[in-house]
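Structures incoming, each one as structure tokens.
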Structure P
Amino acid sequence: MTPDEFVEAVRDDNDTALSRLGSSKSLYAATGGELEPDEVLRAAADAEHAAAETFADWAADEGTDTPAGETFADAADQEREHYETVLGELDDHDPSGEPSAMQAFLRDLDTTVERAGGMIGRILATEKSKEQYTGFFTGQADPMTASTFRGLKDDLDGQLDAATALLAEVCADEDDWDAAKAAADAAIQAAYEEYTEQLESMGVNPKPVC
């Protein structure tokens, strides 16, 4: 399997979950139904902070003198920058102490192969949320903040390139590719299951109405 085939397979096999994570209901779920600009920004800040912590822990565990450690350390630095960028839009915010279901899953991964796969799953899911943040602030007639989130989404392209390059380096055989794929799938499904549970707890049908 090639890295491009890997990403395509993850997208295809999680098409429904990714589609729904990219719906307008995702922000409703993330904010507990409080679709106000500050609440949306707080949800975004929490997500960036949690990702930075996860990648930093992985980098420390792998060792920053290894390809994996360097990849994860770079991602941690970028996510910290994202957190500071979003924080700049808020008057005051303390990051949530509770990681999302996806971040909790990622933090339990302990092999480089699984972490590389999980990172790709996280990127594909996060691309969808960034689209919703951009759309929300466009709808709020706040083009500057919408542009900010558009830029954060663009940064994910670089993360995806780095993660796929790492995956190509650490996957020695088909078993490794399968392990990475399972981690990527499970990261996306963890996010999707949490999204579903959050909406159902508020009496909202997580499935699109046709």
Structure Q
Amino acid sequence: MPSALILMADGTEEMEFTIPYDTFVRAGISCTSAFVPAPDTDGSEPHAVSPPFCKGSRGINIQPDTYLEKHKCGPDHFDLLVIPGGAKGAETLSQSSVVQELVRDYLDHDKFVGMICAGSLAASTSGLPKQRLTSHPSVRTQLEKDFDYSEDSVVISGKLVTSRGPGTAFPFAFTLVELLCGIAKREEVRSPMIFPLSTPF
């Protein structure tokens, strides 16, 4: 069974977390959410404690499955790493040295990494090479000088998959389902959701 690790922090955009998580579960992908706390006041990485509630960007509390610990969250445990957006949450995730190391490790081990909205900032902070990607327009200027910036809803660049924001969360999730499980599974999951016929995905 394919597996996905979905990161979260205070300020994570709820739709960009819940829509992929829910869609993956429908596809039979085993999902684990991991909370990434903001750095301590001295800038150091905080120590692991029991997972607190994560307060999303719209104030919705979500209980994570676990606390981010590198030795339990690497590419030897999961097939996919997902980094959602939300301005405050994306800042915490992209600035975490553990998250940055995980991004590089997943890609180095030929595993998928998905970033959506401001979560795409992690491509820059992780030092990824120049390639096609997209993001929320609010962080475009922080990315376009180092990457081949696109305004497509979803951009696939090797094992890196990026997307634009809450409104593209479904095509982002479906793309990742297709990459992990095949196009037939993507359609099997999408069809019962009853999107309007004019929906372009």
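So if we calculate FRET efficiency 1/(1 + (r/R0)^6) of positions 34 and 66 (r between Cβ atoms, R0 = 30 Å, to 0.05) for every structure here (P, Q), which label has the highest result? Provide the component values of the computation, followed by the final result.
On the way: P: 0.10; Q: 1.00.
Across P, Q, FRET efficiency 1/(1 + (r/R0)^6) of positions 34 and 66 (r between Cβ atoms, R0 = 30 Å, to 0.05) peaks for Q.
Computing helix-only ellipticity at 222 nm (-39500 (n - 2.57) for each DSSP H run of 4 or more, over all residues; to 500) gives -26000 for which of P, Q?
Numbers: P: -26000; Q: -9000.
Considering all the candidates, the number was obtained from P.
If you work out relative contact order in percent (Cα under 8 Å, 6 or more apart) for P, Q, which one comes out largest?
Working: P: 32; Q: 21.
Evaluating relative contact order in percent (Cα under 8 Å, 6 or more apart) on every structure, the highest lands on P.
Given that Kirkwood radius over Cα pairs in Å, derived from a single structure, equals 17.2, which label among P, Q identifies that structure? Don't skip to the answer; put the middle values down first.
Values: P: 17.2; Q: 16.6.
It was calculated from structure P.
Tell me which structure, out of P, Q, gives 1.9 once distance in nm of label points 7 Å out along Cα→Cβ at positions 90 and 154 is calculated. Can you show the working numbers first?
Details: P: 2.5; Q: 1.9.
Computed on structure Q.
Comparing Cα Rg over 2.2 N^0.38 Å, for residues 82-145 alone across P, Q, which is largest? Numbers along the way, then the final one.
Values: P: 1.39; Q: 1.00.
That would be structure P.
Out of P, Q, choose the structure whose coordinates give distance in nm of label points 7 Å out along Cα→Cβ at positions 2 and 98 equal to 4.4 when calculated.
On the way: P: 4.4; Q: 2.6.
Computing distance in nm of label points 7 Å out along Cα→Cβ at positions 2 and 98 on every structure in P, Q gives 4.4 only for P.
Output the label of whichever structure in P, Q has the greatest value of FRET efficiency 1/(1 + (r/R0)^6) of positions 58 and 106 (r between Cβ atoms, R0 = 25 Å, to 0.05). Intermediate results must be reported in sequence, preceding the final value.
On the way: P: 1.00; Q: 0.30.
By FRET efficiency 1/(1 + (r/R0)^6) of positions 58 and 106 (r between Cβ atoms, R0 = 25 Å, to 0.05), the leading structure of P, Q is P.
The numbers here are math on the coordinates, done by the rules we state, and not lab data. Please read all numbers here as calculations on a predicted model, not as lab measurements. Cβ atoms are built from the backbone, for glycine too; each structure is taken alone.
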